[in-house]
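Structures follow.
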Structure P
Amino acid sequence: MIDSVNILGTKITRASEAAIEGEILKMLGRRGGAKIFTPNPQMLAIAERDENFKRILGSASLLLPDGVGVLLAARLSGERLPQRITGIDTAYRILELSAQRALKVAFIGGKKGVAAQAAERLKKDIPMLDTVLTHHGYFNKSRTSSDNQALLEKLRKSAPDILFVCFGTPAQENWIHENSSSLPSVRIFMGLGGALDVWSGKIRRAPRAVQLANAEWLWRCIGEPRRFIRLASLPSLYSKIIWASIKKI
């Protein structure tokens, strides 16, 4: 059963990996344009101050707790999430399931060539993977721009069943929200941040031991020091969560 935890108005999915896979299988079985987003604490901080972004997150079918900081946020709210559910691992499983069902996949994001390289490397591990379109993320993302309309036309012609959008937050969630209705073939839209950089080999993912220790965030910050700047918003976020929890008592 799919449940949720309310963190300052954002409802994070609370379910086991098995239950989430069950929901994904349902999504793969129909053209419903389901949306999967992967909130981390920085996304919760944006949602807390931006009501429109909070509504966009609220439109998702699944909001996966991608980050140990989200588990902490839930605990501070007086709730518990069973485990961290990473977006990149969930996406990889979606790719496996899509290949088994002969469904078509598209990747958008990264610098020129990165999406294509990611698709090529993924196909070595998932031979039946059918990638029908790859496109970089450096274009005018305004809904009515000529760049965006040209990309939408390419997507309509290739008609992917699964579309991974990797622009980073909040651009990827905003883009999916604004353009999903123009892409009727898509069964699942998923925002995936820097996944293409990892899959292409451009960036190395944390070793398995680091992932299991819930320290992948630290690994990424060490590799990309600018990420430490994003942590500045977290004390304020956690303080608001604690205060909201106290007011419930």
Structure Q
Amino acid sequence: MHRHLDGWHSPSLNKHMEIVTYGHYGFPLLLFPTAAADYLEYERFLVIDVLAGVIDSGKVKVFSINSINREAWLNPYLHASHMARRQQQFNDYVCNEVVPYIWNSCQGQIGIITSGASLGAFHAANQLFRRPDLFDGMIAMSGSYDIRGYYKQDYYDENIYFNNPVDYVPALNDDHYLPLLRQKSHIHLVTGQGNYENPDASRRLAGILAAKGIPHELDLWGYDMPHDWPTWRAMLKYYLEAKF
């Protein structure tokens, strides 16, 4: 399998950010790490190994980036306003730096599918719903889509609102982004129902999407599927093989 490590100093984040690419050809899949992990997390937990077939066959080209979660939602010493501001800077990094990098690697403005597990699922969903002009769909696994669950402060501002899918998606009424979302054929919300899973979070987002007329798939896996890597390896392998 072709594997390429890269990185650059991000002007959006004012720090060095790494990225890894797996494969030569195929539609681009952008992975967001869980919790406070890094760009090689999906490799360490053998997700890339189980995807070897679809990567080596040229079906998908996988990109994985670093998170800023330790500098935002997972840093209890920060005020929520700083968390949300850092999230907005991360959005700028993804849209203004990572997306052009992926398009250059793929030699064209090919639709990007976002994916992630746990907190990575939030990022995957947030990027798609904010910028459906850049992203074509998502595979969001075991996510929670109300960012207020990640901080305990009694604070709310515009940056939090516009990075909280359960708040801003119900209010979408524009004639640009909402029609684009209604054209998507790959919005997959998938979750287990085993230990430490929260299927109601996916049900809640699915209800919001249904109310807005946004096509999606809500897929609840069994009670034997916990909030853990064996579940996510199985989910991502299944979706890439069967749904794309």
Structure R
Amino acid sequence: MNRYRADLHIHTVLSPCGDLSMSPHNILEHAARKSIDIIGIADHNSTLQGQIIADLAGRYGITVLCGAEVTSMEEAHCLCFFPENKLTEFQSYLDKHLIKYPNDPDKLGYQVVVDAEEQILQQLDYSLFTSLDQSIDQISQKVHELGGIFIPAHINKSRFSLLSQLGFIPEDLNEDALEISFHTTKEKFTNEYPILHDKTFIQSSDAHYPEDIGKIHTLFKMNNRSFDEIKQALHNKNGRNIYI
């Protein structure tokens, strides 16, 4: 088995909260500098920038999980990742269910898709900061229908997390893991919430600036960096597992 360092929560220039320096090459260069093997591109409610980064990642020796940080109707954030052949279908789901309001770039930030040369391909005129008209359960179901990975994001945070919005983790949610932010440790968190002791946890940077990429990571033990191997590691199957 091999060990791989993963940071599965990175925003790009597309996210209104992502700095304009979060371009494809900058993200990959900083990840490589931090010896990160796997990154997760998780812009708010959009998958449009991920594949462009994935197409460049081979020259850096980095594997890219493409997906989005999706906001449920309860305003809980969740990381959703997919095999490449399912990204378009999930983007159609986002386009259908995102509650759309005009974006104000001066107040909320620019939302642009850029190519490898940082040329703007598309600018979204609706805000990605809104939520879907779908519950957390409906989003989880859709992700798993498409063979994806579903991870409620930064659940220890006081805003936009399952615990802040619902006060609990639904028993039937069918998550692949739970993410805790770098502000805590698994030991501290599970001491506070002992009912979650047996859950699988990851930690990620939630990077909005290049220098934050890889400031914390999750270690995956598995044969290779395929999507299936990553899923098996999250579920502690066939000798694959993860450590934080």
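Values in this text are rule-based calculations from the coordinates and carry no lab data. From a predicted model like this one, the values you see are computed outputs, not experimental measurements. Cβ atoms are built from the backbone, for glycine too; each structure is taken alone.
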At a computed 54, 36, 36 (Cα extents along the principal axes in Å), which of P, Q, R: P
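With distance in nm of label points 7 Å out along Cα→Cβ at positions 134 and 158 as the yardstick, tell me which of P, Q, R scores highest.
Values: P: 1.0; Q: 1.9; R: 3.1.
Across P, Q, R, distance in nm of label points 7 Å out along Cα→Cβ at positions 134 and 158 peaks for R.
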From P, Q, R, which structure was helix-only ellipticity at 222 nm (-39500 (n - 2.57) for each DSSP H run of 4 or more, over all residues; to 500) = -14000 calculated on? P
If distance in nm of label points 7 Å out along Cα→Cβ at positions 78 and 102 is computed to be 3.2, which of P, Q, R is the source? R
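One of P, Q, R was used to compute mean count of other Cβ atoms within 10 Å over residues 6-13, and the answer was 26.4. Which one was it?
On the way: P: 19.4; Q: 13.9; R: 26.4.
Clearly, the read-out refers to R.
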